[in-house]
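Where a number appears in this text, it was derived from the coordinates with a stated rule and is not lab data. Computed from a prediction, not measured in an experiment: that's the story for all the values here. Cβ atoms are built from the backbone, for glycine too; each structure is taken alone.
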Structure 1
Amino acid sequence: MNGFIAKGFGALAIGMMFLLGCGDSSNDSEDPASTVTEVSPGNLVIYSGRSEKLVGPIVNQFQEATGINVSVKYGKTGAIAATLLEEGTSSPADVFFAQDPGGLGAVANNGQLSPLSSTILDKVPAWAKSDKGLWVGLSGRARVVVYSTQNGVSPSDLPTSILDFTDPKWNGRIGWPPTNGSFQAMVTAMRVELGEAKTKEWLEGIQANNPKVYPKNTPTVAAAAAGEIDVGFVNHYYLHRFIAEEGEGFAARNHHLTSGGPGSLMMVAGAGILSTAKNKSNAEKFLNFMLSTVAQQYFTGSTYEYPVIEGVKANPLLTPIVDINKPKIDMASLEDLAGTQNLLRDVGILE
């Protein structure tokens, strides 16, 4: 886990020393109007479940645009959520920037997120925010099946539903990242749509097909291109990043399952403001910035995600949202991260 970004602390300290040194002046004849005091734009502490590689550039752009001294603690969404739950009211965090609704829900359900203003919430559609107004989606991502062109797999070889990958013909051919937050959000969606029993049955069916386990999406996609697996369950944008870096010869492609269901879920990465935030005004400025045209164009242009505000077109490399047979699942219903993790432990997928 990366540490804190601490740019600007030296300048802030010098400014504070200057103000303290000038606070006890005995020169009554000095004209107060002739003294100019520079007001610091202040600080902001972000706990990010999104990687620095993905969101670091836009966070830095916010810092440069506002002059606010931003500190970021990076890690996996689940681990960051656990840290916030452990820290409770003593947390120094102002903003929780999560990869998925599950992590946000865990913190919100513990009473640690404060209601957001309507000026923030009204920027996004109903499906992309908390039904209680406690967090807001900042970018969209679709669940896909990545398949190996290295191994000669084509879309016609794939089933129409993720449920059909329990067929024994997929034995030894599947890769998945069960500790990944987005994968767990997909399982949560399965629990919401199909119920606990059928979700458990699916997980056990995939387990019976001896899937290869990866720590996150990136190595899963790389494994498909290398021919280690035929298919993997991932978010859509990782493939586009590989193609941008390695060219069109990268030997894997995405497939949107045609029958819909949890395997075609459209999710959001989102953020909320801690109820104990010491820099609430700056936290609101951060969320407004992330929902600005500039930031939304960054997300779709640089990280290949879907914008969540009107007026910003998705990257032309992406499958249009209207062409994805996504399930009609409210993002707020994906907040039961703990229930999903308990089920994964029961099945023996998580320790």
Structure 2
Amino acid sequence: MNPVVSSLDELTPDWLTEALGANGGARVSSVTTQQIGTGQIGTSHRLTLSYDGRPGPATLVAKLAAGDDDARSRVAGGYAKEVGFYTHLAPTVDVRTPRCWYSAITDDNTNFTLLLDEVTAASPGVQAEGCSAAQARGAVRNLAGLHASRWNDPALRDHAFLAPASPEMAALLGDVLVDATDSFIKRYDDRLDHDDKTTLRTVAHAITTWHLARPEPYAIVHGDYRLDNLMFPHDGNDVTALDWQTVTLAPPARDLAYFLGTSLPTGARRAHQEELVAHYHQQLLARSVSGYDADTCWDDYRLGQLQGPLITVLGCIYVTADPTERSDGMFMAMATRSCAAIRDLASIELL
């Protein structure tokens, strides 16, 4: 059995039987595939499975690498993070995410295979449309469970794929973001107003300092916790988080700030952010986090807003997929909302 497959043709019944062997012993007799989603650095496919004898999961989602060798090399770190999360971290945190049935990655991290439960009776958020305050509350509660589970846990530093901040990484990130921001503004020159262009450039030049700011508290952070990476149930508000290619070790409120700053329309964010940040803090306390007061949480939320332009710009400029009208709308919504939040909350002043 080849532990990592690079194409759908390799996802044969025999291969799947071996892959699932350690998780139930079911024998797969047939499989059909259908591409789902529009992943930016990988591809996802729904597998519909039939079995001989003992049954197994009726459907699974297979995630595979995408693009040519150069493209996959550029995002190999993301592949290592997602496989690392499902292999080492998912069982240890209180966050709603799909069950992982199988995970493997090559030594150079450029090719990987994940088999995950399909999230049913739920629909993905749509970044350009935004979400309601009620949906945001469920997403915030899920975040608190993720962060509180491993709050300031020194054992997290044993996982190389989490890559905590370092001066060298911060300097490189700053240089990369300055160049990427110039490209982003050039691409969307006619869709960005003067204030947003100024904010984007200011963030790019501040990101090296920001990346090293407030090293504690730290926790597992998703890194790209936004609507397109969340599944909202048709009945209830308990969301499921997908796409862990940006998981890292960082100040936890960055996830909170990034989600609220990019996913809530600006008016709704202004109206509800204080209540939602307070709900997040209360959920941390309920999960036995101590020594973290509400005022510090609020300031961390303000400072965390710089995550918005950082991920938006780098995601736009360095993704493997070709631009589409949908992706352009997503990036514009994220950029304009996060820039407004940075100005509203005077985030730069905290540096």
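Who wins on FRET efficiency 1/(1 + (r/R0)^6) of positions 89 and 217 (r between Cβ atoms, R0 = 25 Å, to 0.05) among 1, 2, i.e. which is largest?
2
Comparing mean count of other Cβ atoms within 10 Å over residues 49-56 across structures 1, 2, the highest figure is found for 1. Using the calculated result 25 for relative contact order in percent (Cα under 8 Å, 6 or more apart), pick out the matching structure from 1, 2. The read-out comes from structure 1.
Source structure of the calculated read-out (percent of Cα pairs over 36 Å apart, 25) within 1, 2: 1. When helix-only ellipticity at 222 nm (-39500 (n - 2.57) for each DSSP H run of 4 or more, over all residues; to 500) is computed across structures 1, 2, the figure -11000 traces back to 1. When Cα extents along the principal axes in Å, for residues 41-144 alone is computed for each of 1, 2, the one that comes out at 32, 32, 30 is 1.
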